[in-house]
Structure 1
Amino acid sequence: MGDLYATKNQRKYTNRKERNAFLLAAKDSPGPVRTLCHVIAMTGCRPSEALALTSDCVDFGIGSLVFRTLKQRNAVRMRAIPVPPDLLADLDLVYDIKAHQKKGEAVRLFPYTRQYVHKHVRAVMHKAGVYGPIACPRGLRHGFGVLAIEVAKDPWMVMKWLGHTDLKNTLVYMAAQGEEERRAIAGTW
């Protein structure tokens, strides 16, 4: 995975302010784009993992989305990531998930391509005033990782949420600088 900075010290992750601006800008998008953007930002999933979501991957009982971790070569690993109730309600509103679940149907939520995901995430990022290497799904994934480490303070849990098999990949998110580092050290003042 490397580090959290591209050349010229540009961040590869969205900070809290940029993520919130992205989520706000996504609210004005059509239902499928809005929900796709919110799923990626709120779970840190990879675009291909979001595209693989089906109606039976939505668990209203525990309030989570269940992803198949796609970076595992020969193993099938599922991971449940808790999400806000309003995201679950919006997914049900847009895709009528509860009706599909009652019928025992596993309908794909986002029948799109990875190019579609990148195009629409970038467009919403630009609408939110976010540009550069962070204005993409990976910037949201890295931003989720940084925020999750900061808030959860449990790298093992964040490792599970991100679908990593090696803790060293997750610990990279502890190297965030800027406002995240400033908040951390402010607790010592």
Structure 2
Amino acid sequence: MIEKRKSALRDALNDPEASVRSAASEALEKLESLGELQRTMETLKAGDRGERIQALFTLAHINDPRTIPPLLAMLKDADPDIRSTAVQVLGRKHHPKTLGDLVKHLKDPHPAVRVHTAHALGRFSDRRLVPYLAKVLGEPDEQLVLNAIRALRSLGFAAAEPHLLPLLKHSHPDVRAEAAATLGVLDVETATPEE
């Protein structure tokens, strides 16, 4: 059945309308990715480092709930590049059930994993992330702080304001600039006047 669908989509690649060709191409790519899911999962288990990283990026393009457990498993890998890539892919997927596992990697022993985690968390729309991201704003790693600020900007919750205001006096000008830009786009919570 899937081969019949692929064949029809290949024929649609020759449609006179560009929008049809584009949609057929995208659909065909998705179907081919799904067909490679099993091979990709096997590569995650048995491939070399480069193959495993490529397999993780392949999972980013497969919209299937079966991709989540292997991605979460890769967060526990000894190789920081594998963990970092898994964090990036989980951020792209922004599946709510992965949030707890991702937050833990703000404390990962490798700096790149922490930086990618802060960035990934900005793709979730969850107010509970503000205090976790706020905790890393005092870290000495400038890239981590910058990514945490950008994540808070993406989230846009006014609850980030008290954590960002002190950063306007930070020693690094890039941090001050990011904090200022973020303060300008946060939601404004209006209080009802007391009578």
Structure 3
Amino acid sequence: MITISSLWLSILISAILVWIASAIVWMVLPHHKSDFSRVAKEEAARAALSGLQPGQYNIPHCASQAELKEPEMQKKFAEGPLAFVTVLPNGLPPMGKKMALSFVFNLVVGVAVAYLVSRTLAPDADYLAVFRISATIAWLAYGFATIPDAIWFGRPWSVIVKNLGDALLYALLTGGVFGWLWSQ
């Protein structure tokens, strides 16, 4: 049986490669540049949101199902706009911390892949079998959690499709590393 600890190099190398690929995807490639749009009256929107503490908000805010039945609340929903807003702390985003957390996430995905592959395949499994299983697990881990964002929170499906494409790239890298280093 293959142990998770024997797959530490696969976990580490796949995390590094995915981290680099993610940096290239987000900083160099153009396909995510259209993911966010400018608010028409940005300064007025900034003024209206000024003072909000970091957190998640929805407009209109409905605290209960009973409140949803009230005519005033139904009117707000009918007139719109409907929005989900995430407010971050003021200042430039702490990129070092975000990049480090991204790498930790890649390591966690690598551990999950190692666990499932080590419990699924025999030590003498061939490259393609290891690649297929590990890439599938990685694709699910990197991409499919974003689908409910479109279903429930209105995130554009075009963004989800791009995220699934990115996740496929990360999965292929992960599967390739695990297949390459499987029985070494």
(message) Comparing 1, 2, 3, where is mean count of other Cβ atoms within 10 Å over residues 79-86 highest?
(response) 2
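Given structures 1, 2, 3, which gives the highest value for mean count of other Cβ atoms within 10 Å over residues 111-118?
Values: 1: 13.9; 2: 23.5; 3: 20.0.
Max of mean count of other Cβ atoms within 10 Å over residues 111-118: 2.
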(message) Matching task: 162 is the computed value of volume of the Cα convex hull per residue in Å³. Pick the structure from 1, 2, 3.
(response) 3
(request) Name the one structure among 1, 2, 3 that log10 I(q)/I(0) by the Debye sum over Cα atoms at q = 0.14, 0.18, 0.26 Å⁻¹, for residues 95-158 alone of -0.31, -0.53, -1.13 was derived from. (result) 2
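Where is relative contact order in percent (Cα under 8 Å, 6 or more apart) largest, in which of 1, 2, 3? Working shown, then result.
On the way: 1: 30; 2: 11; 3: 34.
By relative contact order in percent (Cα under 8 Å, 6 or more apart), the leading structure of 1, 2, 3 is 3.
Computed from the coordinates by the stated procedures, all read-outs in this text should not be read as laboratory data. Note that the structure is predicted; figures quoted are calculated from it, not measured. Cβ atoms are built from the backbone, for glycine too; each structure is taken alone.
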